[in-house]
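What follows draws every value from the coordinates through simple rules; no lab data is involved. Being a predicted model, the structure only gives us computed values, none of them experimental. Cβ atoms are built from the backbone, for glycine too; each structure is taken alone.
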Structure P
């Protein structure tokens with residue numbers, strides 16, 4: 001099968017999986033809704049089913065798809081930047097900065113919009129801090145960026161713990177749910193969806209340069225890639241993608257770690273296919289995980305970050321064991 005035809009087939013398959021995951025989210029819940037009623041709601045028919053589908057479940061499903069796609073896309077880009085197939089978008093302290101902003105906004109009683117705005121500002125502040133400290137005297141290496149990100153993430157984690165220890169008891173539940181990842185307040189997914197589309201459209205034209213950078217900066221330079229500008233662009237785009245996802249849904253781990261790696265195992269390392277495939281697969285996985293989070297012990301809901309961790313930990317250990325096996 002020609003490679004172009006194979007790539008189109010993979011993307012069509014993942015698009016179908018994405019649509020199926022959203023339909024599953026729309027029909028499944030404490031009140032099960034027939035698929036015919038879902039299509040009737042889209043056709044404009046009113047009623048209780050339409051209110052639940054259009055008003056409650058559809059925004060949450062779209063927000064979950066957008067956040068999962070952003071995290072997976074950010075993970076794929078950072079794995080190229082750090083040349084580490086098991087790199088995670090939270091490793092550079094962006095999530096920690098968003099956590100500090102969100103927890104402070106909850107502490108001061110801001111609404112949903114205030115939490116999203118504060119977490120986004122915190123993520124951008126952490127991004128600028130990491131990038132500024134990593135550059136130092138002008139030099140820049142993957143190791144320096146990684147170490148700086150780990151230190152900033154640790155500092156943000158300490159600040160979050162301090163705020164939690166000082167917060168009043170009646171606000172701790174909302175804070176802990178946000179830290180563990182929560183889509184129950186995601187009523188306006190438009191910004192996350194537009195951010196996902198923008199990040200994907202911004203990254204795809206540089207897929208050839210990303211393929212070269214994955215082979216090493218010296219090889220990329222020799223073949224004409226502008227390595228310095230490309231690195232800064234990857235870091236900026238991946239950071240904005242992570243910030244938008246965290247601002248919408250809180251800290252949701254393992255999507256950006258395992259999805260790009262699994263997609264790479266299935267499709268190869270060509271970024272022209274890997275980037276859109278990771279976005280579709282990450283979005284589908286988070287929608288399914290959120291559906292399980294709100295139905296497993298309904299009417300109570302679990303934080304979706306707990307479900308992604310329960311899925312991601314065994315998959316990560318399997319991949320780690322698989323990579324550590326001696327090859328003949």
Structure Q
């Protein structure tokens with residue numbers, strides 16, 4: 001009989017314990033107009049970049065650029081050995097000069113009827129042939145002078161003067177970084193929100209006070225089937241040359257203002273990669289609700305789905321309660 005009484009007392013103790021009312025803090029969602037935005041990691045790409053190479057096999061005669069320095073469009077960067085080509089050019093030039101003289105003499109003679117038309121035509125053809133050979137030789141010599149295709153900054157050089165290079169060998173690289181391309185991948189649910197007029201701000205944890213504005217310039221029409229995202233490109237000015245190609249930055253896409261449901265961040269807890277909140281019913285009972293969250297701003301988190309405007313959501317004491325707990329609002 002005593003054992004039965006003890007068991008009943010224990011059960012009563014645990015039952016009253018389970019029904020103990022827990023004091024919590026709770027509040028309804030705040031509905032505020034917010035600046036709608038999306039933050040994404042972004043990578044930096046040079047506006048233009050090119051490998052400086054040769055189209056012929058030859059020795060380097062002169063290197064006329066400094067590594068990591070600014071060069072202008074059409075500035076001579078590298079001269080290759082052109083001794084043989086210059087010698088041939090001088091020979092062709094002398095032959096062309098003689099051909100011009102012969103042609104002019106023939107023109108005078110034919111006017112007097114001293115030579116036939118065929119001789120004049122032949123001398124004209126010789127002159128034209130040598131002119132074409134001179135143009136060809138000048139083009140070969142021009143191939144031995146490597147110039148900058150646009151304004152930019154050179155990288156390190158891979159060869160020295162006197163080195164023998166072949167077509168495709170990269171002597172250096174040239175980058176246009178006065179303007180830069182910023183590349184990011186946007187989730188597919190923003191497909192209709194991102195346009196070529198969408199503005200953005202670039203910031204960085206590595207560069208203090210970096211705050212650069214830009215606009216989306218290219219939107220890739222393809223949604224990646226693996227990441228469920230699409231690529232965008234934007235152009236930014238790099239006035240102080242402090243942003244380098246290859247850097248990782250934060251891109252903040254700016255959309256129109258909108259009304260949002262906001263809760264304190266500590267109201268939300270995660271389980272198995274899902275987000276939940278505890279809502280207090282009219283009977284002061286706790287119910288656990290699954291939610292979808294949006295952006296975070298000033299210690300608040302946006303709630304996209306899962307709660308209503310009149311729901312009373314626990315933001316303090318959530319570690320002491322569970323689904324079905326009886327609570328009292330502080």
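Upon calculation of Rg and Dmax of the Cα atoms in Å from the atomic coordinates, which of the structures P, Q produces 38.7, 153? Here the read-out was taken from Q.
If you line up P, Q by distance in nm of label points 7 Å out along Cα→Cβ at positions 41 and 233, the top spot, with the largest value, goes to P. With mean count of other Cβ atoms within 10 Å over residues 57-64 as the yardstick, tell me which of P, Q scores highest. Once mean count of other Cβ atoms within 10 Å over residues 57-64 is tallied for P, Q, the winner is P. Each of P, Q could give FRET efficiency 1/(1 + (r/R0)^6) of positions 177 and 201 (r between Cβ atoms, R0 = 30 Å, to 0.05), but the derived value 0.95 comes from Q. Match the computed value -8000 of helix-only ellipticity at 222 nm (-39500 (n - 2.57) for each DSSP H run of 4 or more, over all residues; to 500) to one of the structures P, Q, and report its label. Corresponding structure: Q.
For the structures shown (P, Q), FRET efficiency 1/(1 + (r/R0)^6) of positions 145 and 289 (r between Cβ atoms, R0 = 25 Å, to 0.05) is largest in P.
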